[in-house]
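Next up, some structures in structure tokens.
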Structure P
Amino acid sequence: MRHFDIIRKPIITEKSMQLVESNNSYTFEVDRKANKVEIKKAIEEIFGVTVVSVKTINVRPKKKRMGQYEGYTSAYKKAIVKLIDTDSIEAFAI
């Protein structure tokens, strides 16, 4: 699997921005088959930073409704990546 196939997109929410400011941790949506070692290598190669730790969460689909139509949101895997204090990722710059 290529590095750009593993990392899908950054997740930019209020909570993820608080993690960036307080803990130097960045949140990404990643491929569901990727493991922590692959995610660490992909982040280090793409952004040129040093990763300290990787935490992963499998996000389950949620039931949503729009009027009479019901459905589910898509399931995905989320990775929270902690970097060393001197590194940062420009995609999350405020």
Structure Q
Amino acid sequence: MNQNHFLKQMIDFNRTAFDNAFSTMKMLQEQAEMAASGCLDQAAWLPKAGRTVVNEWMNVCKNGRESFKGSMDEAFNKVEALLVHGPKGE
């Protein structure tokens, strides 16, 4: 078996494993966000500043998650390009 073919299969497996784990984590975080939003809606005692902080925190988590996903996708693409074209784009 060609070494590059084996490495490509390994990269594809790792990408699939990452994508599955990431989508599970994303689903859990979205569920937690919905639960937190529900709690905020019912917490009349919480001042507006507190609600703002919690909403900003949820947005930061979401943006960080998407940034991480983009970085990982870019890294997988670079590794695949390295396997296909070689280290200097040959």
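What follows is calculated from the coordinates using simple rules that are stated; it is not laboratory data. Since the model is a prediction, treat every value here as computed from it, not as a measurement. Cβ atoms are built from the backbone, for glycine too; each structure is taken alone.
Given a value of 14, 31, 21, 16, 11, 6, 1 for P(r) over Cα pairs in 10 Å bins from 0, in percent, point me to the structure among P, Q it was derived from. Don't jump to the answer; show the numbers that get you there.
Numbers: P: 16, 46, 26, 10, 3, 0; Q: 14, 31, 21, 16, 11, 6, 1.
Clearly, the read-out refers to Q.
Can you tell which of P, Q yields 15.2 when mean count of other Cβ atoms within 10 Å over residues 49-56 is derived from it? Present the calculation step by step, with values, prior to reporting the outcome.
On the way: P: 15.2; Q: 12.1.
Structure P accounts for this read-out.
Consider the structures P, Q: one of them gives -32000 for helix-only ellipticity at 222 nm (-39500 (n - 2.57) for each DSSP H run of 4 or more, over all residues; to 500) as calculated from the coordinates. Say which. Going label by label, the one that fits is Q.
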